[in-house]
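Okay, got some structures for you below.
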Structure 1
Amino acid sequence: MVQIHAEIGVPNADGHRDLVLVAVGPAHEVAPAAKAVERLTPLFSKSDPPGALTTRATWSAVVQLQATFGQTPGVWRPGPALCAWITEQVNARTTLAASTQLYYAPPAGLTPYPWQVEGAAMIAATGRALITDEPGTGKTITTILGLAERVERGSELGPILVVCPASVIDAWVDAWRAWAPHVRVVAWRGTPKKRAALISTADVYVTSYDLARTDCPPTTLKKPAPLRDLGRDGWGAVVVDECHLIKSLKAERSKAVRRLTLSATEAGGAVVCLSGTPITHHPGDLWPTLNALDHHATPARERWVARYCDTVPAGDYDVDVLGLAAHAEAEFRLTLLGQHRRVAKADVLTQLPPKVYSTRTVDMPAAWRKAYDEFESEMYAELPSTDGPDGATTELSVMDVMSKYGHLTRLASAAADVDITYGPDLDAHDEPKRHVHLTLKDPSWKVDALLELLEERRRDDAADGAGEQVVVFAPSAQLVRLAGAAAARAGFRVGYIVGGQGHAERSQNMRDFQAGDLDVICVTTSAGGVGITLTAARTVVFLQRPWSIVESIQAEDRCHRIGSERHDSIEVIDIVARNTIDTRVRAVLRERAGQLADLVQDPRIVAELLGGSRSTEHRAERKEFAPDPGGSGPTSTYKESAA
């Protein structure tokens, strides 16, 4: 019988230790054991002199070795030093991570919530943490407390880097100054000269994903790398906020962030990844985040997906991920023992009002209904003219599936002008590629439904005719601006949060809305998904839902978070065009919610998404109600609204 002897080496200069494996037994049994080692996620190399296999000692490696060889008595033989190391790891990942008290004392007047203390203790205990607490539960404060606690427990932290969406840089800076005022913190942004002048001026640097990509290029490129220079001795900690944004393996920002986190782990620093929605499609999206947490534990996506995911072939060299593999799920979760935490708002923020979902179904005008149906079935449309009585039409055609979906979503919302251009790129036949651009315009049946809704919420007793404040979301900036212009013409005070705005304008619009100086704020789901608080409103209207489950959930939670306790409920209303791609978008969101719910083990994500199975469809013209198609759960709160 083969025996796998394992031992851990002494710490090197950076404090890292190597794991050494030696197989003893007949050659015909040793060979299969070596093949089994190749199926683990860590990469093993041959020792020098030969005779053993070595890899960086990680918790994940030990868990996988135990699962692979520990099922047969006498095969798995960890040595005394390795057994002691495993005991230390278990203690840190259970006892220390479950602490309900911190050595670090926040400034007077600031009291963290209990779940923030628990999350901070987990960060401090292991230095590797994936925090997937639901949006609105205070992950920023949890992280700051956790890194401050590491110092109190004896860790020596070098400079700290926070990588986040540009829209929340100032929020991070403000939070550090409030919860750790002894720390010098700066926003890493501005011109290259200004950024270079910031080197060595702070303890914490907060930057955007775009600047992380710019300022930490690959070593093969002869470009300035100020972030690498700043952390040349290794970052003391790297925080990756909204870590789902690094899910793309080939995206330069994903590679840059993983280079930065590797700098921290190699120097013995901490890595904290944060996202209430850590995957956007399937568990395969999680690999870049796990690689950022510990490069040596999961260095190759292919090995991780093969071990922990159900897949089907997709072409000659790729696979489609269906979900977590049931037979490996327990092992996967054990590899994240003491490093992963999920807190749901429903469990900790019990004072928040319930969400009440409803849908209002609108019918498209006959001419635009015909255009939509033709485009959907034949990939072209005869767009009716709305500019004059001549009845002129314009042909529309697309070859790209995603372009088609984008055009369908727009055509389901409003009338449109079409502009067709060719080139400069070429298609598969080396002909100038055809590009179709839609410009939305009046009439918009969805905007009409929005105006009806706004009129319902006017207060008759208000001198200025104002009423309940409303947040309007859509992925399309054109539709958002079309809606805002119509609301302004109807006498409502309107503001915007859309792409291309400066930080000052965006912040001012948010402050005006929160202060009650705006009746309606129109927001694109990409620009307003993070970094803003709109709790002055109890009504959220979606003119379109984005395809992204992340943007969809994050948008709702701009209003449903700490500060919304003033309302008895948060009403979420979807305006849906009958028999259009809107229904398909909702079905895709439910499918992606299922993958997210499985990963974070919270079935309520599916049960309550879009109101579950009992949400209502408001028939604006007939004033009738019908069940929302494709519902998936009974646990949300619902309300039937009337025109």
Structure 2
Amino acid sequence: MALSPPQASPEATAPSLAPSAASLTLLSIPGDSPEATDSYWLEHVYQGDRLPQLTLRSVLLGAAIGLVTCATNLYVGLKTGIVFGVAITAVLLAQGAHGLFRRLVPGVAGAPLSPLETCNAQAVASAAGYATGGALVSVQGAWLIVTGHHPSGPMLLAWTFFLSALGVLFAVPFKRRLVDHEQLPFASGTVAATTIRAMHATDSEASSRLRLLGGGGLFSGLVTLARDAWEKLPVSVPFPGTWRGLTLERLGFGLELSLLPIGAGVLLGPRITASMLLGAVLIHGVVAPRVFSAGVVDAKEGNYLEWSLWPGTAALVVGSLLHFLLQGRVVGRALRGVFSRAPRRPHPVDALQVPRSWLLTGLVVLTPASVAVAYVGFGVPVAHGALAVAMSFVLCLISCRVTGETDSTPVGALGQVTQVTYGVLLPNQVQANLATAGITVNTASSSADLLTDLKTGHLLGANPRRLFLAQLIGSGIGALAVVPLFFLLVPNPEALGGERFPAPGVFSTAGVARILASGLDSLPPMTRAAVGGASLLAALLVLAERLLPARWGRWIPSPLGMGLACLLPASYALGFFLGGVISGVVSYVKSTTAEGRVVTLAAGCIAGEGLVGVAIVLSQSLW
């Protein structure tokens, strides 16, 4: 599919090229059968060649935004262990950047972006910024911690691209059922489509949100410069006073002078962030003094987070896996959908999908390539590498289903499923355990991201084949950008675990691999007791949330939030909580406009610190 040139003529905005009414209004496609739904979409929603989509300018714009979002997501992931989807941010940046370009060089920029060009740019940026970096801030960082060295640059680059592209291919067979026929919400994709519609319908709200995005990024970037480059601000302001013979500063309680955790807290919401604060009070305020007094960690110079990662990891693993297993109906629907498919008559819409020849060719090339890289670069036996790829296909299906229904991609839990499996198949082999988990994390995140983008395109009437190509292009761009950046930000194991990059996802993944390799017997008694207690508490909280009525279940603390608090300084948890309070207040007001603006401002704060933080680290490393 060749890229079409940008539409520079004024006729590009003529009524004959305007989007159809259905593509600007519908949130679901009507029809009492899959065939009727397909027919309605093809006749009333699909834009065909009415609007430009896979143009050179949309790909270049998406690539530029992808470079920004992959840098910020890598930085934020190393800081907090959380990688956020970038769909809405990419839409705003694409529209704002092209609008600025049109004002500066109107002859080169051409006509305004069509809704489908904005969708295409968002798909490229999302693939580059989200789908390629998730494993780096967990599995690959854990590899560095365990082995003490990086794999070779070309090997990691090939590994990242092959697995991201493989995940894109894995999602193709699921698209027609999950997106077209079941019409799962894929909330981020639906919101992205709604945002694109709004930006092409009303310039006032779009301009307001762009100003908030830019203003939040500018202010957050200036704070980061003053703190990390000019050293005019401290990293945090410690609370005064003592608790059980220890200063609150030693226990990590203070006010973080950073807008990043506050912005992240807005996106996570009040329940998760309140759970993080509760977890911080327990692990840093109640447990820490006992650990110090028992001499398990030196009270003056010991790194308490190296100990607290054990109960934190236990809570995250048990909470994620149990919550995942309790979604039995979701998993069952996913497996039945692919393995017991009823015969269906071909429909003209099928001709617009990714051809089977593309899918088979891609699988024939990428599957052995991924297995070969796993063997040569990471020491995974060929048979076990092939099994990991086959397992990841099924886990990608589950990831897509869960993302479609809940808007949360469970890559952490799915990666742990692989880790537990290979803890049995390849005992005492930590490196192979991590490498096979990386296969699942990379492919599952890419699969879910593709279907989220295809949901956006489906509502806007985009050609799914062209969005698939945009996603593959974005995966290549993201791999080329994020791997060198990862080497620069994290040159050695010492770069992880400190104030700059606490990297909770890295230490959690490494902890699981070590436990599976050596067993709990290798841990001190107090640590084993903490692991057992955290596991039991996480299981009880998940069961309570599941079994209690909804009006009570929403007040149950999140074991994932409490577990994450064990892997971060207490001051970070307070920052997250402040953001959660802001989110809760806005939700209480029940203003969709206010909520959208606050989320946009939060995204700007995250992006601002991420970009400036990356620039500071790179400047200090290179000069």
Structure 3
Amino acid sequence: MFLCGRGIADITGEPADTGMLGYGKSWQRSDGIHLRLRSRAFVIADAAGDRRVLLVVNELPMVFDSVWRALLDRLQRSYGTLYTEHNTMVTATHTHCGPGGYSHHRLYHSNTGGFRPKTFAAIVDGMTEAVVRAHDDLAPAVLTLSHGELHDASANRSKVAFDNNPEPDRRCFPDAVDAQTTLLRIERDGTPVGAINWFGVHNTSMTNTNTLISGDNKGYAAYHWERLVTGVDYRDHRRHAFVAAFAQTNAGDLTPNLDLRPGRGPTADEVENTRIIGLRQYQAAARLMTVPGSVLEGAIDHRLTHVDLGSATVAPEHTGDGREHRTGPPIGGASALAGSEEDGPAFRGFHEGRNPVWDAISRRIYRRSPGLRDVQAPKALVVGGLRGHYVARHAPVQLLRIGQLYLLGVPAEVTIVAGLRLRRRVASIVGADLADVLVAGYSNGYLHYVTTPEEYDTQQYEGGSTLFGRWTLPALQQVASELAEAMRDGRPMPYGEAAPDLSGHQRPARPRIPRDKPPAAHDFGDVLVEPRRRYRPGDVVTAVFAAAYPNNDLHRNGSYLEIQRRIADGWLTVADDGDWSTTFRWRRARSGQIAIVTWTVPADAAGPYRIRHYGKAHQRVLRPYSGTSRVFTIESEGGHHAERTATP
């Protein structure tokens, strides 16, 4: 028996004018919301509450040490040494549809204009709220671990690199994907109250043309389970009937775009693909809720160390060639600038694999610098000088144990074979089943990609983005071995050299904040385009409002819109901007500012409805306003209306 607490909170940042993080495209700037982003926290402790770990799964593009440190500082003020960097794992789902500007490293501000304090605050405030709720929710629980396979939700986007691995490694993945899906089931008195699912796939069903904030496929999976199946109301944070997190593992070379083209597969509609791939992850996890699984027993334990991947010495027993090697300062390759062709190409003129001009230049550089050649060859050197405050180089590497389950936290995107080698190393030392050891990628920081040396040699996108060179994975295998040995032997782990705190070195963005101006002859909240009088299930209802700048108030834990159904004693909210069925899009029109609200009518809707919009406008002071559409009717052939879908 363990103690477990669950918490959830809103971490949605600025929905207007903020560069979205992940694809690095200048034109991909937020202009509204499709799905709000959530942080889900789980505190798991032994029966006495003396030994505990904290898992925080965030619907974010990345977790940077900026938000990791800020969260830990907040928790220290409230709880002392109860939650520290040693026992707290903060991860990201890696959606590419979240606003950026919350890192302390400059590379990730390329399309945000600098550091975005509002988005940073929304993320840290939300994560803190989720943890506080999980801490307060701590109660006896039974934890059950189950494993299954999911084969139609991912494809290998770097098959050339995968095929360069030794045959015994490739044999572990017959379809060149890591099909393992793992579920940690949380039950109280025989009733499921939470779940954490781990499955490796890039959260990139939405392409770089999308400008609405979204949790992408993993966000939909969590939304579907929590809100549609179990009826959790995100507006009522006092009631957490069920909290479901869909976390990442070694997703570095796995795409959800099954046709190996951006936004393609299983259909030609990226929005529908997001739903389908998310639904498949949910369905695989829900199936695991019905199997017996293994009830977790044993210790709660944790170890953490820091390693400077810019200058790590790797001992011969970890390198594979019997020689000592070193990692080196971060350098990007030509193939990194090409981007992943399957998820979103980057810069024209660069290619995955060979780049003849840059290859020739790099060969001349390598002849003059044998040390650099040993670290980075055959990478075509393009993006040098990633030092100082541009990218991180110190990796916090963490090992958590929850009974039979081991989570190796790595602040990077790890390919499936690289993940396999890390998992094997830990499993062999602690005596665990391989399936019970998971690489928790995107944890506690971000240092780009980790490939095997063999994959690195092909210089596909992932290899060009393995910034610290060919020996990055062996360096992490060495650290993972040390962590596992320390945990097995019950001894502390050396702290290592942590990254410097850069919070005092930030250049805040200076966004062009518009002067709030409604269209002529209108006030904020006025309806400019009314819905039609009648609709049927499957139709899209649209209303247009005079709307102030949405960044004036992020409505965190709230909404810019509500879809309301008339009931006997008033109006009942049935959807908001955290629902899949709605979109909120803000525009600067020639005559003033507008918000376009849409709602796709669900199959079970019937009766009279209306749309409401909320905002705050700067008119000498920040003034709240609201607007309400006329009433429209949903006509149904029959059947009783249900507020939420009950089909699992």
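The numbers here are math on the coordinates, done by the rules we state, and not lab data. What you are looking at is a predicted structure, and each value in this text was computed from that prediction instead of being measured. Cβ atoms are built from the backbone, for glycine too; each structure is taken alone.
The value 0.95 for FRET efficiency 1/(1 + (r/R0)^6) of positions 505 and 609 (r between Cβ atoms, R0 = 30 Å, to 0.05) was derived from one model only; which of 1, 2, 3 is it?
2
Taking -0.54, -0.65, -0.99 as the value of log10 I(q)/I(0) by the Debye sum over Cα atoms at q = 0.08, 0.09, 0.14 Å⁻¹, for residues 305-584 alone derived from one of the structures shown (1, 2, 3), identify that structure.
Structure of origin is 3.
Taking FRET efficiency 1/(1 + (r/R0)^6) of positions 57 and 209 (r between Cβ atoms, R0 = 25 Å, to 0.05) from the coordinates of each of 1, 2, 3, which one would give 0.70?
2
Suppose helix-only ellipticity at 222 nm (-39500 (n - 2.57) for each DSSP H run of 4 or more, over all residues; to 500) works out to -6500; of 1, 2, 3, which structure was it derived from?
Among 1, 2, 3, the structure yielding -6500 for helix-only ellipticity at 222 nm (-39500 (n - 2.57) for each DSSP H run of 4 or more, over all residues; to 500) is 3.
Given a computed value of 15 for relative contact order in percent (Cα under 8 Å, 6 or more apart), which structure among 1, 2, 3 does it belong to?
Computed on structure 3.
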